[in-house]
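Just so you know, all these numbers are worked out from the coordinates, no wet-lab data involved. Remember, it's a predicted structure, so these values are computed and weren't measured experimentally. Cβ atoms are built from the backbone, for glycine too; each structure is taken alone.
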Structure 1
Amino acid sequence: MTTFPQGLIDTHCHIDIESFADDLPALLERAGQRGVEGFILAGYIASGWSHMVELSEQYDCLYAAPGLHPLYLHLHPADGVQQLDKIAAAGKVIAVGEIGLDLLEKNDNEKEQRILFEQQLAIASAYQLPVLLHVRKAHDQVMSILRRTGFSGGGIVHAFNGSMQQAEKYLEAGFKLGYGGTLTYSRANRIRKLAAELPLSAIVLETDAPDIPLFHRREQPNSPEFLPEILDTLCMLRKEIREEIAAATTANALEVLPKIRKAGDA
């Protein structure tokens with residue numbers, strides 16, 4: 001396998017779930033042939049963490065980022081935070097995520113989401129880990145919590161859909177912004193405009209596989225092997241050289257997720 005910098009990194013995917021199990025070796029081979037060399041497994045429920053870590057130990061190109069997702073409060077065990085602390089202490093993960101706030105739907109669990117988010121930020125701080133943020137209709141609230149808790153570990157804002165002002169605040173706080181399949185939708189005008197205007201140093205690539213399918217593949221589950229097609233769209237929007245954008249987005253991922261091993265390293 002070739003090494004970075006131009007090998008792509010899918011900074012947010014869920015290919016550790018059961019639906020990918022039978023095809024995983026072939027999927028990694030296909031993705032590798034297309035230049036995708038690193039895959040961040042974003043966790044969302046505690047029951048999947050052990051398998052995620054096992055896969056990261058089995059495949060050098062997979063990296064585990066366990067977390068308790070704000071949308072799945074009903075699935076999290078009572079000792080979920082303690083489990084996360086234990087797995088982070090073991091030193092086999094590269095980030096905590098995906099964590100954050102999801103206020104897209106009106107509900108009565110915002111306080112519970114906030115408490116869980118802050119508890120996980122504390123764990124990330126304790127073990128000097130960055131975080132993968134899930135944020136919907138809550139960017140200002142998340143930034144307020146990051147400031148109040150003094151979290152300084154940085155990370156990635158997954159599927160960023162905020163404003164330029166919010167983007168700048170995240171960048172100042174040490175975060176990169178994740179862009180994926182939504183870029184391929186011509187009607188996603190605001191997101192596409194922002195991706196074109198941001199400094200290249202702000203952007204990382206992701207698929208969220210099997211979610212957020214690409215426009216021309218919207219009838220099928222998403223996959224990391226399609227990451228180069230997201231890169232192509234980003235190149236079209238920014239009108240910059242493909243190799244330069246590929247190298248920059250990978251360098252950005254390595255900067256904000258320093259525990260990633262370079263492909264091929266022991």
Structure 2
Amino acid sequence: MLLKGKKGLIIGLANKHSIAYGIAVATREHGAELGFTYLNDSIKKRVEPIAEELGSKVVISLDVTNISDMNSLREIVEKEMGHIDFIIHSIAFAPKRALSGDTINTTREDFLIALDVSVYSLIEITKNLSPILNNNGSIVTLSYLGGDKYVPNYNVMGIAKSALQATVRYLAVDLGSRGIRINALSAGPIKTLAASGIDDFRNLLKWNEKHSPLSRNVSIEDVGNSALYLVSDLSRGVTGETHYVDSGYNIIGMPKDATIN
């Protein structure tokens with residue numbers, strides 16, 4: 001039981017297909033006591049049964065663009081859970097119109113929305129909750145290869161993920177004196193609610209499966225187990241990193257079976 005006696009907050013779980021669900025299951029199986037947030041009433045209806053399934057009564061309303069929600073987050077979490085040991089940041093958003101066409105046509109409004117929700121939320125959540133995050137605790141956020149390299153139809157989210165990974169590095173220094181670690185998990189393509197907004201996502205799945213060294217796509221269980229490592233004491237010497245869980249696809253420069261006709 002790697003997390004016996006530990007408490008963690010899962011931010012951004014949407015349903016049982018979410019990567020956050022895979023992380024919640026893995027951490028719960030290893031003894032963690034969990035709390036959850038939800039964006040709106042529609043998602044609350046999905047999150048509450050999941051929380052109950054995983055033995056939690058802590059379900060907190062959180063819209064990271066709502067100043068009131070963010071200002072009250074620490075007080076509510078402390079009241080419901082006391083001090084916590086880890087945070088899972090599973091939040092990203094960009095308007096669908098910004099995930100197609102040419103990146104050069106991204107509007108200022110859509111750019112700011114993507115960076116605010118997907119990146120600044122990590123900074124603000126870390127700042128607000130760090131006083132009740134125990135020393136030697138851990139924060140994990142979710143990224144994707146589109147933050148390192150060009151991926152078709154990822155557009156402004158690729159820019160946001162790149163900024164997210166840079167944010168992880170800078171926050172790692174801010175938090176290091178307390179032994180608190182922060183890392184990003186870069187998962188391969190998975191059929192989630194968020195992924196449904198990416199055009200031609202089915203082709204992306206097929207390409208990753210065909211060309212990754214392990215010749216398969218990853219599952220939410222794969223990502224959940226890697227997150228378990230990052231929030232447990234097994235990774236006490238790891239911070240500021242981007243950990244890839246994508247069947248090795250990120251190492252590929254050119255597929256070995258590529259041909260030019």
Structure 3
Amino acid sequence: MLQLLRPLCRLLLRHNVPFGVLEELAKHAYVQVAMDEFGIPGKKPSISRASILTGLTRKDVQRLVTGPEPVHALPTDAANRATRVLTGWVRDAHCQDASGQPLPLSLQDGEHNFAELVRRYSGDMPVRAVLDELLRVGAVVRREDQLLEPVTRAYVPKSSEVDMLAILGNDVADLVTTIDHNLQHGDTDPRYQRKVMYLSIPAAVVPDFKRESAARAQSLLEHLDRWLSDKDALIPDDQPDVPRVRLGLGIYHIEAASAPKFSQGELT
């Protein structure tokens with residue numbers, strides 16, 4: 001547990017989050033999970049049971065259940081739509097040059113333009129709102145000739161620590177959820193959870209590894225993005241009763257100081 005908490009505490013301290021804030025958030029999370037997921041079948045969740053499960057007093061549980069929820073830094077609708085537009089820009093053949101790179105687009109002029117891209121991948125979202133969001137996070141720039149050009153292939157805010165923390169928080173939550181699922185159901189319904197890591201690699205190798213791993217990971221993610229996009233298009237939006245799930249794959253870089261003298265590979 002300490003191994004899990006240390007990087008979290010490092011992140012919180014770096015962003016001046018005191019322990020009292022973490023404690024209150026942890027209480028909220030404990031009570032919400034206890035009430036939503038650990039009830040007795042056939043019985044309504046109760047304050048008393050949540051108190052027993054969490055170790056908090058009944059008074060504290062009652063306060064957390066009836067009081068306002070903490071403010072969540074969740075992606076806005078504009079951010080979600082902007083992500084879809086950016087993804088479409090870098091993978092749509094109509095928006096690529098002969099080498100497969102995304103083309104700079106005018107706002108509205110020409111056969112293929114940014115407004116058309118927004119309509120295709122973001123539905124009825126206002127073009128200006130999507131553009132403002134992509135410009136705000138630094139994913140798109142406006143050139144001197146007024147053409148719009150993507151400078152990154154993924155929606156990763158560069159100018160806002162709040163936005164970055166929201167995305168990182170979602171990523172960590174997804175990873176922990178996968179680990180929890182595998183601990184419970186790994187024998188019968190495992191979810192993919194693997195890594196490759198060596199314990200004592202020469203530091204000079206790091207830049208090459210970053211380039212190699214980033215290129216191959218990006219290629220895989222773009223392949224899966226196209227695959228999922230095709231599946232997503234199979235069911236029209238006017239069929240709301242069709243069961244749907246969040247589905248995806250995450251990849252992350254591992255790097256830390258190493259003390260062992262001899263290298264030992266690990267593929268788990």
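For structures 1, 2, 3, which has the highest computed value of mean count of other Cβ atoms within 10 Å over residues 217-224?
Looking at the calculated values, the largest one is 2.
Match the computed value 0.6 of distance in nm of label points 7 Å out along Cα→Cβ at positions 65 and 113 to one of the structures 1, 2, 3, and report its label. Attributed to the structure labelled 2. Of structures 1, 2, 3, the largest value of mean count of other Cβ atoms within 10 Å over residues 129-136 belongs to 1.
Tell me which structure, out of 1, 2, 3, gives 2, 11, 19, 21, 19, 14, 9, 5, 1, 0 once P(r) over Cα pairs in 5 Å bins from 0, in percent, for residues 121-240 alone is calculated.
2
Across the set 1, 2, 3, distance in nm of label points 7 Å out along Cα→Cβ at positions 41 and 209 reaches its highest value in structure 3.
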